[in-house]
Structure P
Amino acid sequence: MEKRIRAPDRSVGRMDITLSQCFIAVDDHDRALAFYRDVLGLEVRNDVGFEGMRWVTVGSPSQPGVNIVLEPPLADPNASPADRQAMAELLAKGLLRGVIFATDDCDATFERIRAAGGEVLQEPVDQPYGVRDCAFRDPAGNMLRFTQARS
């Protein structure tokens, strides 16, 4: 039996929900920082170690309430070697996560990231759904897209 979700009763009041954090798995935090901080221009907001693992929080200076947490691929100190290997393989294939960034100039963003050695997945192209976008892989293999609204 399929369970349906009902729309909330609008007369009760509206909830204000905003994005706070998203997580991206990385296998080398120093390489990830060189990319996210030095190439993309994100600021480092936190850098925490715990039980031999590391979490680094970065974000855009223009969005102080939105954080990207660069986390270990398998943040579980009790994970088996087989589980760690499986996660490393998924990460290497770029199958764990992705993030879409908005930019006011897709072509300039593309050129800056490519000039810094970013792995190009897609050069800038106008999409039929109203954006111009491009795509790269970060140093860990995650897909990152950069979109610009077309006017």
Structure Q
Amino acid sequence: MSPRERVLHSLLFEMIALAIVVPAGILLTGTDAGHMTATAIILSLMAMAWNYVYNLGFDRVFGSNRIDRSWGLRVGHGVGFEAGLVTVTIPVLMFSLNLGFVDALIMDIGFVVFFLVYAIIYNWAYDQFRARLERQGKLAPLGQTS
């Protein structure tokens, strides 16, 4: 993926996630909408930066042929991404939502479960949509300049 497409991929991922996570977080924690939205945006920005770096490295190791990736590789991709991200999200949740470590850990585990499933489904759907655009000649194949 080109740097431009990586940014688009990440922005779409985060916008859809925010539309799901913010209302759910408000309902589950009772936190006001503004505070939950601000916390979610901070976490989202951190995740986007990590997403860019992680996927760049992942593609270098496993290749850029995303459409032929097995479900096992996709699950491994999601687990690796979340493991790296969790190291920085727990302190942010503790500070931003005034939570103790255990409460922040429980909340983060909920985020990890949601995002692990969501990331696998999102990346599969993105790859399928991208492949369709390639077949229609509307997008250059991965590895070629657009």
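The figures follow:
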quantity	calculated
Structures P, Q, by mean count of other Cβ atoms within 10 Å over residues 30-37: label with the highest value	P
Computed -29000 for helix-only ellipticity at 222 nm (-39500 (n - 2.57) for each DSSP H run of 4 or more, over all residues; to 500) - originating structure among P, Q	Q
Source structure (of P, Q) for FRET efficiency 1/(1 + (r/R0)^6) of positions 14 and 54 (r between Cβ atoms, R0 = 25 Å, to 0.05), computed value 0.05	P
Comparison of P, Q - label where mean count of other Cβ atoms within 10 Å over residues 46-53 is highest	Q
Highest-scoring label, criterion being distance in nm of label points 7 Å out along Cα→Cβ at positions 6 and 134, among P, Q	P
Origin of the derived value 10.6 (mean count of other Cβ atoms within 10 Å over residues 78-85; candidates P, Q)	P
Mean projected area of the Cα convex hull in nm² from the coordinates reads 8.8; which among P, Q	Q
Ranking P, Q by volume of the Cα convex hull per residue in Å³, for residues 38-93 alone, the structure that comes out highest	P
Origin of the value 26, where relative contact order in percent (Cα under 8 Å, 6 or more apart) was derived from one of P, Q	Q
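Computed from the coordinates by the stated procedures, all read-outs in this text should not be read as laboratory data. Computed from a predicted structure; not experimentally measured. Cβ atoms are built from the backbone, for glycine too; each structure is taken alone.
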